[in-house]
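Engineer: Listed below are the structures to be examined.
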Structure I
Amino acid sequence: MTVQIPVRIPERDAELLDEAVARGRFASRSEALREGLALLLREEREREIEEAYRRGYEKVPQEDWIGEAGLALFAAWVEAEEQGKEPL
């Protein structure tokens with residue numbers, strides 16, 4: 001099921017939207033707005049997750065050695081890849 005939501009946008013935004021449709025980037029204004037909304041909702045969900053992590057780390061801070069070990073592992077991984085070896 002879909003819901004129709006009337007929305008007003010500035011005239012210049014409508015022109016830019018129409019240009020994107022004319023270039024073939026989107027099949028229609030509606031498709032462009034749906035894709036934009038999906039991106040916005042995905043970013044909002046990521047922001048909520050990041051905020052939950054932040055609150056968690058405020059309650060239980062990560063010990064320094066964990067970050068240091070993670071950085072060392074990542075450096076070894078990158079070095080192995082650069083040498084054409086299997087990282088693990």
Structure II
Amino acid sequence: MPVISTFFGIVIRMYYLEHGVPHFHAEHQGQQATYTFDGEALAGAISSNTARKLIKEWAVANESGLNENWIKARAGESLERIAPLD
């Protein structure tokens with residue numbers, strides 16, 4: 001599962017050939033959750049309020065890059081790294 005970004009202890013991944021609504025996976029301190037490209041949680045849970053806010057901020061700022069990677073992932077192509085939050 002390709003890592004597309006990491007920032008402040010948060011790892012963002014996108015799987016190949018997934019189905020359903022476009023989404024990404026985030027992990028923070030061993031907790032995992034799935035998010036839409038507007039940063040809303042679909043499944044799982046990350047308990048840190050700060051981490052959840054950072055994930056949402058990152059997703060909103062990178063929605064176009066996430067959409068491009070989603071299309072690539074569905075086609076089995078290599079994914080691009082997306083800039084982390086500073």
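Only the coordinates and a few stated rules stand behind these numbers; no lab work does. Fair warning: this is a prediction, and the values are worked out from it, not measured in the lab. Cβ atoms are built from the backbone, for glycine too; each structure is taken alone.
Engineer: Quick one: log10 I(q)/I(0) by the Debye sum over Cα atoms at q = 0.13, 0.17, 0.20 Å⁻¹ came out at -0.34, -0.59, -0.84 when computed from one of I, II, so which one is it?
Structural biologist: That value comes from structure II.
Engineer: Assign the value -24500, calculated as helix-only ellipticity at 222 nm (-39500 (n - 2.57) for each DSSP H run of 4 or more, over all residues; to 500), to the correct structure from I, II.
Structural biologist: Comparing all candidates, it corresponds to I.
Engineer: Another question, if that's okay. Figure out for me which of the structures I, II the number 2.5 belongs to, where distance in nm of label points 7 Å out along Cα→Cβ at positions 31 and 63 was derived from the coordinates.
Structural biologist: Working through the options, I get structure II.
Engineer: Hey, another quick one. Given a computed value of 1.1 for distance in nm of label points 7 Å out along Cα→Cβ at positions 23 and 39, which structure among I, II does it belong to?
Structural biologist: I
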